[in-house]
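See the structures that follow.
No value in this document is a laboratory result; all are computed from the given coordinates. None of the values given here were measured: they were computed from a predicted structure. Cβ atoms are built from the backbone, for glycine too; each structure is taken alone.
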Structure P
Amino acid sequence: MNIKQIHHVAYRCKDAKETVEWYKQMLNMDFTLAFAENHVPSTHEPDPYMHVFLDAGNGNVLAFFELPTKPDMGRDPNTPEWVQHIAFLVEDRDELIEYKDHLEANGVEVLGVTDHSLFHSIYFFDPNGHRVELAYDDPGAAAMNKKAAEVRWEMLEEWSRTKRAPKHADWLHKKELTDV
């Protein structure tokens with residue numbers, strides 16, 4: 001048994017139409033499907049919803065549910081905003097900067113470019129409050145990924161015992177992470 005790929009990732013949204021238009025305008029994602037029902041297929045619960053699907057490239061699908069009868073959306077107050085996010089791959093630094101400029105020109109506050117050694121990224125929030133990351137792989141990422149992968153199990157084991165950041169791959173962060 002092997003997982004082939006992610007079929008889709010689903011989030012909740014405040015307004016399906018606004019969400020589709022925002023992702024189309026800001027990230028150039030195509031709106032591919034919409035389903036609306038008055039009963040949840042899996043639970044048979046009577047609850048109207050709109051389920052929209054966007055093309056996130058390379059067979060990946062980003063989906064949203066608008067749930068008008070449910071309480072307003074919230075987030076886990078015990079999880080920092082920076083933890084839960086969705087990250088999309090872009091071609092290179094030029095494209096990342098092009099997106100950054102486009103987002104900022106449309107009133108979206110953007111954090112970064114942040115250097116993660118293996119990749120570089122920007123962060124921002126969609127109209128639903130979901131954190132979004134756009135990233136491109138560093139040109140030297142293949143060699144760095146290979147070196148980091150060699151110590152992944154040792155790092156995980158040490159973390160499991162100590163709950164402290166292991167030093168096995170601290171070479172990745174020798175240079176300061178900076179926001180440009």
Structure Q
Amino acid sequence: MAIVVPVNRRLPDGDARTRILDAAEELFAGGGYDATPTARIAELAGVPKGLVFHYFPRKIDVLISLVDERTVVTEEDVEAVPGDAAGTLSKLAQMLPLRASPAMRRILFREADTHRSVRERLGRLNTEIIRRARFALELALPGSRGDAARLEAAAATFAAVLLYQESLCLLTGHHIDPDAVAELIAHALG
């Protein structure tokens with residue numbers, strides 16, 4: 001589904017680089033990277049086309065910057081509740097929301113198939129979320145370190161929910177509640 005943006009529409013004020021990235025995010029999410037000409041990004045951002053190339057020498061640099069700058073996992077400590085794996089995972093889900101808009105998530109999953117840098121970024125995000133979920137579970141379930149395979153599977157499942165829930169919702173229309181998944185995982189870990 002393409003998003004149609006009126007030709008005379010411009011993004012709100014802000015620095016030019018940010019407006020360029022905002023425009024690219026909107027356009028890439030709507031019609032895809034390949035279908036978005038650089039001139040259209042400049043037009044929506046309200047900047048000359050040459051300024052786009054000043055900040056981003058190639059169009060792919062716009063996509064790489066979007067992905068690197070707008071899909072961030074915050075660097076906060078994991079708050080574990082000893083004996084409460086579900087509560088710990090729920091807290092992790094609240095403190096670890098991917099700093100990515102639904103539009104950025106659409107871009108990530110659409111462009112990962114054709115752009116290696118996007119696929120690599122998605123892989124790094126997944127790895128980081130798994131690492132944090134596993135660590136949170138280890139803290140919440142003292143003595144469970146001997147069951148590394150189960151903790152890894154639980155962490156990977158929870159990471160998948162956090163990372164892919166937006167895409168799953170778009171595909172199926174069903175929202176997956178991370179708290180409900182945390183309860184299921186906690187129950188499975190016993």
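General observations
- Which entry (P, Q) yields the derived value 2.7 for distance in nm of label points 7 Å out along Cα→Cβ at positions 71 and 151: Q
- Each of P, Q could give distance in nm of label points 7 Å out along Cα→Cβ at positions 127 and 159, but the derived value 0.9 comes from Q.
- Source structure of the calculated read-out (mean count of other Cβ atoms within 10 Å over residues 23-30, 22.4) within P, Q: Q.
- With helix-only ellipticity at 222 nm (-39500 (n - 2.57) for each DSSP H run of 4 or more, over all residues; to 500) derived as -21500, matching label from P, Q: Q
- Structure with the greatest value (metric distance in nm of label points 7 Å out along Cα→Cβ at positions 47 and 167, set P, Q): P
- Of the structures P, Q, the one that 1.2 was derived from, the read-out being distance in nm of label points 7 Å out along Cα→Cβ at positions 63 and 119: Q
- Label whose coordinates, when volume of the Cα convex hull per residue in Å³ is calculated, return 179 (choices P, Q): P
- Given 23, 47, 18, 10, 2 for P(r) over Cα pairs in 10 Å bins from 0, in percent, for residues 31-78 alone, calculated: source structure among P, Q: Q
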